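Novice: Below you'll find the structures, each written out as structure tokens.
Nothing in this text is a laboratory measurement; each read-out follows from the coordinates by a stated rule. What you see is a predicted model, and the numbers here were worked out from it, not measured in a lab. Cβ atoms are built from the backbone, for glycine too; each structure is taken alone.
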Structure P
Amino acid sequence: MVQPSTSWFNASRLKTRHLLLLLHLYEQRTVLKAAEAASMTQPAASKLLAEMEDMLGVKLFERHARGVEPTWYGQILIRRARSALSEIGRAYDEISSMRSGQMGQASIGTVVNPGTNLVPQAIALIKRDYPDILIRVEMDYSRPLVAKLLDGHLDIVIGRIIGPEGAGELQFEPLADEPHSVIARAGHPLTQYPRLEHADLVEYGWILPPAASVLRARLDSVFLEHGLQRPRNIIETSALPVITNLLRNSDLLTALPVESVAPYLQSNQLTVLPIQLGVRMEFFGIIRRRDQLLSPGAERVLEALRSTARRLYPEPLAPASLSPRLPEEGNE
């Protein structure tokens, strides 16, 4: 009889209650509060924690007067536990959906530009043929979306792989790059200038992405490279409806891909200022976990995304087997 390996044997001894307690310990940071959240006694919680550490042969939490803090080992197990429990929950939801007559579900994360054209068009395509598939869409920057993909909260992300963390666990299919233009309201004072310089842009307020984002860093660099101070009058937001309404009702400026505000440009509510900003982002693409088996519903959504992308972005790109060039640390 073949004996199981020690690592597999120990992993198989971890039960759902161990993993739930682990997450409660991470969130509550005390054994007492974690025990209460898990509906067990403090001695029972301490015993479960000791069992986990004994199985793995490492200390998962450091004990101190204020409570507990996860060790490096603990952080690894916490991330994997969160992913495992999320997958179990998603499996339950999917089985329930199929039992109730639905054909499964898919969760998509997307950055702004493909979230305004590629993703909606792909969803319209899939809903035409498979109306019972439940599709959830979340729009954010690449870093938090990829983190949720790695944790099992998303099936597919349309974005960029930011930094090396988790890159080995991901599969990337490049789709298109994303040049940014300066967007303002129609009739903005700068539309009267026969020739615009970067110095003219600094005098106005700007709507910018969060300070940790790659786009923010590149916008700052553009002004510094032209010998200018970065804009001081700023509003930070990544919400496209907020951005477009602020632009339409003020003299604020922002940098966006033209496609993301195409309806406002076509209706003459917004305009593209005649200046080469000099900001480009790396290729965005379809990101999946290498080891993930997609549900039938998510597979159909993936097919719709690919077919829609072929229509929207006809230029040939690097093969998906090539590793994407990783931008510097930060969000998208």
Structure Q
Amino acid sequence: MATFLDQQATSPARGIASMLRRAFAKARNTAENAWDHLAEDVDIRRFTAGNAASLASMHAYYNRLVTGDPNLHFLQYFKDRYVTGRPDIRMASFGSGSGHLERSLIGNFGYECAAIDGYELNPKLTGVSNTKAAEMGATHLRYQVADLNALQIPAASYDVAIFFHSLHHVENLEHCLDAVRACLKPGGVLLIVDYVGPNRLQYSDDQLRYATTLLHLLPARYRLSKDGTTTKNAASRQAVHEVIAEDPSEAIRSQDIVPVLDQRFERIEFHSLGGSVLNHVFKGIATNFDESASEDLALIHLLQGMEEWLERNGLVGPDFVFAVYRPKP
């Protein structure tokens, strides 16, 4: 874009070019700071509170969709199948945020790697990640500031590459994934756990209609707002300008992720993580479900079954996926 703008010769065009550069710079600064509020693990839990991801039964659902076993976490499954038994594994995590994933891989799932490198645009989160890695004594865990839209990595550097809810923030998918393909060693694998739904979170009318229909099947007590003053009666979407105002990189080319991946990589595994309906049902009301109560748990399972049925019959596609790829020759 800068090259194009520099080619404009007239004074009015130069004025427009200057204005656009300022707008792009502002957008980038906003993107760099958009996730400052998620520097701590407790902030991440607060961010997901009241939504589908706050429910343990939803995480069991994600596990079952990938592994067939609600009690086998998909990250444990990935480790057992693609990491364990390979000596001196070097791993790269792209869009590593505050480092929560990498610390979990080491502390919760026992990933044994010679090196884990995190690449993150936000300098504050990179600093937090390095501090926390040092605090846990993980000298093999390192983070650096990097723009995934202009990624530069030495060829054949890593055995495993991961995008964990980060690739949908990348605009230059082609360059980014070309760089990742080149950085993988022979036999290397790429794990994607990410949102691949409509750009800028512009969910389809069908998605919202199905979610609204399921909402109306729920007794009113499950649909109460957190303060108990209103009842949720419909699923909705944000306007594009509202999405951009919160984070200019949010779902910028999310619906292109799978096609661009398939051009450069070969699928080894590809599993739905759902979300195209249930995320809209549970948004803002998940705390109304008591997972220790059998009737509430049965209701959650019924809703999960409905989303699976809609997806299985081609009425909706998954908004989130777990996928493992190998580079094409």
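Novice: Thinking only about relative contact order in percent (Cα under 8 Å, 6 or more apart), which of P, Q has the largest value? Write down the numbers at each step before the final one.
Specialist: Details: P: 22; Q: 19.
Structure P gives the largest value of relative contact order in percent (Cα under 8 Å, 6 or more apart) among P, Q.
Novice: From P, Q, which structure was Cα Rg over 2.2 N^0.38 Å = 1.21 calculated on? Present the calculation step by step, with values, prior to reporting the outcome.
Specialist: Numbers: P: 1.21; Q: 1.05.
Of the structures listed, the value fits P.
Novice: Now for a separate question. Given that distance in nm of label points 7 Å out along Cα→Cβ at positions 60 and 188, derived from a single structure, equals 3.8, which label among P, Q identifies that structure?
Specialist: Details: P: 5.3; Q: 3.8.
Derived from the structure labelled Q.
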